[in-house]
Structure I
Amino acid sequence: MNDALTLPWQIQLSLAAGYATYMLAYRGIRSHHKPIDVAFLAIAFGLIATGALYLLPSDHPVFSAVAAFGVSMLAGLLWRAVGALWLGKALRYFDVSWANDDPSAWTSVTTQNSKIYLSQICVLTDRGEWLNCTDTSRFADEPFGPCVLGPTGDVSIYVTDEESADGTTSENAHVTNPEYGARMTYIPAGKVQRVAFRFKKRELPARRWWGLRRIRG
């Protein structure tokens with residue numbers, strides 16, 4: 001650690017920006033990465049900061065350092081939002097590879113991208129009952145968002161209705177309370193037998209505006 005602090009500040013900046021960008025770009029999907037994966041991904045993102053620092057004016061080192069760090073972080077956001085998705089589509093289109101390098105199907109499904117969002121989730125417990133959140137958009141502004149999907153398969157949802165093992169259904173009228181807020185239910189991974197999702201494509205703002213314009217036209 002002490003040796004790293006004696007390195008030139010440009011190298012320290014590259015290392016710090018690279019690691020911070022890696023943490024941002026792979027948030028929620030880092031558990032299967034090995035140390036060598038972390039190191040080289042951080043170096044790759046750090047090179048972006050180094051390149052930006054090289055192009056920025058050297059007579060304002062503080063400004064250049066902050067800007068280079070920001071450029072690296074922005075690159076990480078773009079990679080997570082669209083870069084990895086586009087790369088996967090290109091590899092599949094050219095029949096290079098259909099793998100996505102995610103450790104499991106659960107990770108692939110629960111790691112949402114910018115073009116889709118989870119609209120409904122239903123959980124079958126080990127007691128044979130279904131716990132449903134039929135419209136997750138109702139809880140989009142709640143403290144933990146519409147739901148929490150843990151990396152080990154545990155789930156937290158706002159249960160709007162339930163279906164028992166004998167087929168009896170009941171609506172949870174008290175899932176929201178104006179005084180106490182929304183009630184979230186946690187289901188440990190060991191209690192989950194099956195999870196059913198519904199996803200919808202997220203409409204781009206420009207496309208939504210154009211559609212409204214045509215309707216009003």
Structure II
Amino acid sequence: MLRVIARGLILWDSIEASEEWVEEQVPATIRPYCFVKPSDDNIDYEAMNQAYCNIISGACFALGLRFAGSGDEDALEAVLSSARRLLGAPGRRLAHLAGAATIETCLCVCLLAAGMIMSGRGDLRVLRLCRRLRARIAVRGPQSSASQPHALSHGAQMAVHCTVGLLFLAGGRGTLSTSRTAVAALLIAFFPKFPTHSEDNRSVTSA
């Protein structure tokens with residue numbers, strides 16, 4: 001993921017607001033082994049599918065930085081398309097091969113990218129995706145188990161609420177800039193290294 005984001009920052013003008021550009025970031029050596037049933041013992045299918053998820057989400061993050069605050073419909077659709085693909089993964093082949101934690105992290109990266117693109121616009125499509133993810137938080141009660149499947153982690157909850165904050169930035173009166181300083185600040189602020197719990201500050205630069 002970091003390599004794809006770095007490539008986007010270096011080749012800034014080459015970033016295109018399209019699903020095709022996102023898919024082009026996936027190396028040809030990986031594509032044949034994604035979304036397929038493992039059949040070759042010499043291939044690490046888990047690594048292949050994890051790489052695919054991280055590359056796709058890294059490309060979406062680069063799109064979010066490139067088109068931050070622009071409200072570009074093509075860029076948003078490319079990001080949402082990737083998010084829908086990951087959101088439909090649980091229970092399917094990709095979920096078993098890539099792992100639920102990888103899918104959750106990559107999905108949150110796509111969500112943040114969509115929030116950056118539509119910052120200050122309160123876009124309903126992104127808000128619906130936030131609500132859909134927010135509804136997956138396990139409700140603890142007398143009859144509920146200690147751990148319920150598909151409940152969002154603390155880091156994922158943070159990403160969802162950050163996205164909602166971006167959508168309604170300054171009460172809908174402000175948005176994000178794409179100046180060099182602004183892009184650097186966005187990269188630092190939303191770099192996809194999410195905490196595991198409320199007291200986890202290992203990835204916070206100020207700590």
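When helix-only ellipticity at 222 nm (-39500 (n - 2.57) for each DSSP H run of 4 or more, over all residues; to 500) is computed across structures I, II, the figure -12500 traces back to I. Using the calculated result 11.2 for mean count of other Cβ atoms within 10 Å over residues 5-12, pick out the matching structure from I, II. Attributed to the structure labelled I.
Could you figure out which one of I, II the value 16 for relative contact order in percent (Cα under 8 Å, 6 or more apart) was computed from? Let's see the in-between values first.
Working: I: 16; II: 21.
Attributed to the structure labelled I.
Looking across I, II, the calculation of distance in nm of label points 7 Å out along Cα→Cβ at positions 29 and 189 that yields 1.8 traces back to I. Once distance in nm of label points 7 Å out along Cα→Cβ at positions 21 and 173 is evaluated on every structure in I, II, the highest one turns out to be I.
Between I, II, which one scores greatest on distance in nm of label points 7 Å out along Cα→Cβ at positions 53 and 197? Intermediate results must be reported in sequence, preceding the final value.
Numbers: I: 3.8; II: 2.3.
Answer by largest value of distance in nm of label points 7 Å out along Cα→Cβ at positions 53 and 197: I.
For which of the structures I, II does the calculation of distance in nm of label points 7 Å out along Cα→Cβ at positions 13 and 37 return 4.9? Here the read-out was taken from II.
One of I, II was used to compute log10 I(q)/I(0) by the Debye sum over Cα atoms at q = 0.10, 0.18, 0.19 Å⁻¹, and the result was -0.67, -1.24, -1.30. Which label is that?
I
All of the numbers you see were taken from the coordinates with simple rules; none came from a lab. Bear in mind that the values here come from a model prediction, so they are computed numbers and not experimental data. Cβ atoms are built from the backbone, for glycine too; each structure is taken alone.
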